[in-house]
Structures are given as C-alpha cells and as structure tokens.
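Computed from the coordinates by the stated procedures, all read-outs in this text should not be read as laboratory data. Note that this is a predicted model, so its numbers are computed, not measured. Cβ atoms are built from the backbone, for glycine too; each structure is taken alone.
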Structure P
Amino acid sequence: MKTFRISLPSKGRLSDEAMNFLESCGLRVYKPNPRQYEAVLPDLPDLKVLFQRPGDIVASVADGSVDFGITGLDMVMEKSPEPTSILVLHEALGFGGCTLSLAIPEGWEGINTLEGLKTHAVYLGRPLRVATKFSRLTGQFLSLHQIPFSLISAEGTLETAPAIGYADMISDLVASGQTLRDNRLKVIEGGEILASQAVLIANFHRLKDSEAAQALARNLLELIEAHLRGSTNYSVFANMRGPSAQAVAQRIFDHSTLHGLQGPTISPVFTPRGNGDWYAVHVVVEKHEIYRAVNELRAVGGSGVVVVPVTYIFDEEPPRCLRMKQALSMAQPPTLAAILEKPSERKDD
C-alpha cells in the first residue's frame, strides 16, 4: 500500500487550530513526542503527517515531495510557482482567518484612502517604502492601483518599521487589529489586499496520476465537507399527537416554515399500549433558526422538544469533490484565481 503525506503548520495558532479542526472532522493526529516533526492519523493509516512552516508547506506540495497540505491562503497565493502545480481542494476550512492589509501611521492625518496614498507619494517626491513579507501580493495590488512604491522585504515584526524609519508603511496580516493599534498604525480604507483563511491543497500531478491519491482526497473532502455542513446545523426533535403521520406533517406545513433538509421526518412513538396517536417529529435547522424552530413546533402542539448538535451531514457528492474531478480532467491545473471561485451549491431535489 502506498503511503501519502500531508503537511500541517508546525507551530503557532494555525498549527493548534489545524490539529483541532482535523480532530473535529474525526481525524485525530497522534503525535507521541511534541518535538517530532512526524505524526500519524490512526483513522487514515496510509496518510503520514509532517509538520512544516506555512510557507514551506506550499513549496513541498508544489514540488510533489508532499501530496497534501493545510496552510493559509495568503501563503498559497504568495508562494505558489507560476504556472502553478497546486490544486486547492478546499478554500474555506473556517479557521486561521486574517486579512493581508496596508497599514499606515495614525499620524498621517487626512490620508485614509488609496487615492490619498498616491497624493502622499507625490508630496514626498518619491515612491512609498512598504515593508512586507508578501512582496508578490503587495506589489500586484499597489501596481493595480497605480500607487508608486518600493518594497522592503522584512522578516519578524513589521509594525515597528514606520516608527524606526526604514519604511513608510507596512503590508501585513491583520486579525483583530490590536497589534496595529498598539503600534499606532491604521488600515487604509480599501487597503485590504486578500482575505485569508486555512485551505487544503494538493499536488495536481500526483492526484492526476494516482487513483489511490484521488480516493484519499475524496475521503478527506467528504469528512471535511460533512463536518463543516453539520457544524452549522442542529437536529430538533419533538413529540406531537395526531391521527396519522400525514396529519401531523400537514399541520406543520400549514402553520410553520420548518422543512429542514428534506423534512420534517415523522415517525410513530411506540408505547407498551400502542403508540397512542403520538408521533416524533425531526427536523434539521441552521443554528440561527433554533429558537424559531422550537417555538413553531410548540405552537402546533409539539412537546418535549430536544435540540442536538449535528456532527456530520454527508451529501451524495460534495461540490468540492465534483470540482476536483473536473479539475483533474484537464491537462494542466486551473489557475489559482479560477479554482478559488466558490463552488456552486448543490440544490436538493
């Protein structure tokens, strides 16, 4: 049996969130020694886990030394080779959220927009010096908006660059924005370069050439999609009296909007003396609809209402599995811009 490899972030918040996310999908990462850079997934024994820096994950997947990876979209867009050999399997894992943004000193009064940056560059009589770890994305963005600039590649903390004086402004990842405020910086209006979160990537050519790799990718996507869909839904159960299941269902249809995924589901409640004209009603609703669902069920005679979190909701075939299949039918991988388009949602019949 061929063993495949997936790389996860080796440290920091993204590392912890990736491990927790996989466990919530039913894929616990077993790492007996915290100092080791290898681990296993007991439920997927043919998938070996490696730990790397987020940028190195992109490079390893791109050159095929690693088959799969979880890293930030910012790193994928910044570090991927052109033309790319990376296929984005899932572009919205729901953690690691941040935004690559332009930030300027708070003391730049009256400069709040991209147009204001142009004016300020003219006032200075030179290009704006921008400190960043994301030269490609930042350069593309500033060029698109015709803002004169020179990039200063920097590692470590960027927020101090304007205060020290070796840069006029910075381009960096922003989550809460507290670090910027602590260093008297502000995000410029319209200066959001890229909204980023964790993504699942794979090497296009390894997938295309290996049916086993494709099966493993489908397995990962099935569990991820089912977990993400289930995590926003709740099962609501209630007991309701009626002459028949059809009559109970009709009462719900006539007096509420609870139709769930494909429901409601009505089933008889059996007691030692028969069901006594009692039926169990089950409907799956979005989290924000729970209170309305409970009230509507009670309004039409429901009692003993129970609400239970949903762990997984499996589609017949998740949209991203279909998208992967379509991508692998091509001779070359799609561009990152194309593959990052939101997949169309499947409509239930």
Structure Q
Amino acid sequence: MATLTDARRLVVKIGSALLVDRDTGALRADWLASLAEDVAQIRARGTDVILVSSGSIALGRGVLGLGRGELPLEQSQAAAAVGQIQLARAYQDVLDPLGIVTAQVLVTLDDSTNRRRYLNSRATMETLLSLGVVPIVNENDTIATDEIRYGDNDRLAAQVAVTVGADQLILLSDVDGLYTANPQTDAAARHIPTVPQITPAIFAMAGDAVSGLSKGGMKTKVMAARVATEAGCALCITLGSPQNPLSALQNEARATWFTAQTTPQAARKRWIAAMKPRGIFAVDAGAVVALHGGKSLLPAGVAVVTGTFERGDPVAITGPDGAALGLGLTNYNSAEAVQIKGHRSADAAAILGYKGRPALIHRDDMVL
C-alpha cells in the first residue's frame, strides 16, 4: 500500500466545505494555516506539491452577499471572479511566511482535451515546479460554460495529476474513505482501506450524496481514482476537516488508497504510442545514437521533414535507412520544422523570428 512519505510528486485536492465555513461563508483561516504547515514539511523532503483548490465561488458569494441558494450561471461566474482573488490571497498569506512562492493556475476542460493547450499547461506547471513554486489550480469558473467545465474538482484533480505525472493524489474529503455502503444510513457498512483494482462492485459501493458546498460525491471520487490509477498515480481519500490533515494521513489516519496500475512514465509512453503520426522526422546517424542514449530530438539531427502537422501533433521518427525509430509530440509545426531542421537549437530564434523550445521533440514526449 502506498504511503504519503513515498510521494515524489503530490497533488492535493481541497474542497469548498473544508476551506469555507458553511454557516458564515468565511474562510477557515486556522485550518488553512495548518495545511500550509503540512505542505512545507512535505516539500522539505524534496516532494513537489500541487494544490487543486475549490472555494472561489463560495468565497465570492459571501463577499457579494449572494446568499446560500443555487446561483444562476452569471452570478456564479461573478462570484468566482471575486472569489479567485480572495482564494489566491489566502494561500499566499499562509504559504509566503513559510518561504513558499505560490502561483495561480486557472484551467478549463478544454485545456486537457486540446493537445496543444494540454502541452502548454504541462510545460507551465513543470516550469513552476522546477522553480520551487506551489501551483494553486482551480477551474476557471469565470469563463467556463457547461460545455467546457470539469464539473467537479475531483475530476479536475485527477486530470492535473495526469498532466504533471504525479505519483500520488490526495482527496481531502468530508469522509475518511470508501465504505461498502453509505455509513450514514447503513450501520453494517465497512471501511475499505485498500482498493487494488476498480471493479463494477467498487462503483456500486459509491453513493451520490453531496455536501452543502461541494459538488462531488463518492462516485466522482471513484471516477477520479480510475483516471488517476490508470495513469500511474495512486489516489487516497481521507478526512480533511481536522487540523494538519496531511500530517494526520502520514501518521496513519484512516483512509482508502486506490493502487496505481502502472507508473506515470509508462502510462504517458503508452498514450503517445497509441497515436497516429501526422508527419515524419527523418534523422541522421548521430541523432539515432543520441535518441537511444536518452536524449531529446534536436533540430540539428533532422535531415528531412515530411507531412503537415501542428505543434503538439504526433510525428514519427525514422533513421537514415528509413527504419522506424519511434514517435513523439512535436514542439513545432511542419513549416517551422522545415525551416530549422539541420540547424543548431541556438539558431532557431534567428531563423523563426521568435524563441521557441530547444528540442523538436522532448524525450518526455517520445516513445522509441
């Protein structure tokens, strides 16, 4: 069974009901400060941390005095616009004194279904993490309509975990894990500490109940677990309401762990390998050696570019003899690739008129 101390890259999802007092609509500042302490301790041992946080609408509606009832779309978006500022400031206020820089990342469903936006999001968050920043991710409710919404932050958190290649995802919840039935209505319900595989029986155990502020029930959490575990990310559901909830989990608080079915790296390679190429990069002998040595594909190693493709599209890689070497997601479209092939990466900016990425295909976006 996974434990929190094993995490190399950790995503933590925080629901509205944990951040915002249901009766007053005020931020639970003491609880948030305790979470910040946990984050600082986890980062001190070298683990990357990404927070996926609800709460912007709940905070914004309190500022605007919009009450507790269901809001029409326009008022929800207005509340989100006000609340996003409150939410970002709240995280900055508790993490900055601990020496942690934060960044706000707002996303919509389009950003994960569109390959180019997905790669942009991935590159941005990878850069933030490399700089020691803790990204605070939220759905961009100010512009998202029903057609481009995740709908709940459990699913959003799972997609963020997949995007950044996280190996663990913690859902801080109002329950301490999955039960064989709803423990509030069935006294015989048993807690399940570990789920090795998500089966129809596991889905049948998940109910649809939601809390007063959150939109996700246990079923959405199990759906998120399926997305995460298939991408190599273990998922944990644990009670989030106590102070220092991550420390409590580390000290073996009751929880349900869903076992990862592979590794993040293997899952990503499998995803890329299943794509149909839109073009071909024919490379020279030197590039073949470099690729098999684990290097990225640089423009200097490409002799011929064929096909029509856009940035983010899958492109096949062939050797000097035409033999297939692999497949990867290109950082340049076909017209740009034709211009910079055979040239040093340092010369690409002068050729194209703007600075792009050093590699045509990064090794993390390639399968041989």
Can you tell which of P, Q yields 23.6 when Kirkwood radius over Cα pairs in Å is derived from it? P
The value 43, 39, 27 for Cα extents along the principal axes in Å, for residues 2-153 alone, derived from one of P, Q, belongs to structure Q
If we compute Cα Rg over 2.2 N^0.38 Å, for residues 90-193 alone for structures P, Q, which one ends up with the highest value? Q
Given a value of 2.5 for distance in nm of label points 7 Å out along Cα→Cβ at positions 290 and 322, point me to the structure among P, Q it was derived from. Q
Read-out FRET efficiency 1/(1 + (r/R0)^6) of positions 26 and 106 (r between Cβ atoms, R0 = 41 Å, to 0.05), computed value 0.30, structure in P, Q: P
